[in-house]
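Right after this note come the structures.
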Structure P
Amino acid sequence: MSDEAQIRELIERWAAAVRAGDLDAVLAEHAENIVMYDVPPPNEGVRGIDAYRETWPPFFAWLAEGAVFEIVSLDVTAGDDVAFAVALLRCGMPGEFRTDPDKRLRLTIGLTKINGRWAVVHEHHSFPLPITDPAAAETKLSALQ
């Protein structure tokens with residue numbers, strides 16, 4: 001199996017484990033020194049597998065309330081020992097998708113080979129900020145430059 005296929009399978013297993021609320025399987029292929037930047041605080045992210053583990057129970061509780069978590073698209077680029085993947089996921093409550101059917105969680109994953117196996121060393125989850133007034137957003141962006 002190609003590296004890209006191995007990574008795709010790893011991410012699909014991870015997403016299935018998230019939906020199942022299976023913490024051990026969610027953690028299974030993550031490095032001890034994982035760094036994750038998530039949607040909820042802390043803004044500086046979490047570092048290490050123990051801190052990463054602590055972020056999941058509240059998310060599992062939210063999923064149990066009926067939230068959706070499914071991969072819509074997944075692209076993988078792999079070198080010999082470093083790879084990254086970018087994905088879009090439907091992540092939210094069903095009512096949110098009735099209001100905003102295009103709502104997507106953006107996911108970037110960095111991986112490295114450790115002892116011949118791919119391991120996740122970085123995760124970044126984000127939602128785009130809603131822009132209700134494009135002209136005001138452009139003015140603010142110009143002021144920052």
Structure Q
Amino acid sequence: MSTTTAVVPLTTADAETLVSAARSAAEAAGATVSVTVLDAGGHLLAFRRDDRAVLISGETSTRKAYTALQLDAPTADLVDLVKPDGPFHSLPTALDRPLLFLAGGLPVHRDGRLVGAIGVGGGAPEQDHSFAAAALAELAAPAR
């Protein structure tokens with residue numbers, strides 16, 4: 001007999017924690033960003049664009065989150081895979097999906113299971129990645 005343990009899905013409260021923590025990390029670095037949080041089904045749970053963030057950052061944050069979710073990998077780890085000699089070279093154009101292979105998207109796991117993703121856009125890709133990572137660390141931190 002097999003037993004499956006239910007994993008608590010990503011909640012709107014979790015999503016707000018992620019958005020708040022990513023924005024705080026960006027603010028501390030002097031960056032203005034957009035942050036997108038998706039649930040495991042790819043549905044929008046939370047989105048916030050700083051007033052001064054470039055408009056396209058809203059799109060890039062969402063695409064980064066979607067890419068991290070669909071491939072269950074940090075987008076920073078996928079950048080080389082879509083270069084001309086990479087194994088995923090044709091993936092961005094082969095699918096009619098909003099994939100974006102720039103650092104700043106991270107999958108969100110709970111009890112080893114994929115429950116969603118966060119994407120940050122507006123800073124340099126390495127900054128966006130660090131802001132998303134700071135948000136995940138905050139979500140994983142014990143409640144105060």
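Laid out as a table, the results:
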{"item": "Which of P, Q leads on distance in nm of label points 7 Å out along Cα→Cβ at positions 20 and 44, largest value", "result": "P"}
{"item": "Origin of the value 21, where relative contact order in percent (Cα under 8 Å, 6 or more apart) was derived from one of P, Q", "result": "P"}
{"item": "For distance in nm of label points 7 Å out along Cα→Cβ at positions 12 and 84 computed as 2.4, the structure of P, Q it came from", "result": "P"}
{"item": "At a computed 47 (percent of Cα pairs over 19 Å apart), which of P, Q", "result": "Q"}
{"item": "Entry that produces 4.9 once mean projected area of the Cα convex hull in nm², for residues 52-107 alone is calculated, selected from P, Q", "result": "P"}
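No lab work stands behind these numbers, since they all come straight from the coordinates. Quick caveat: nothing in here was measured; it's all calculated off a predicted structure. Cβ atoms are built from the backbone, for glycine too; each structure is taken alone.
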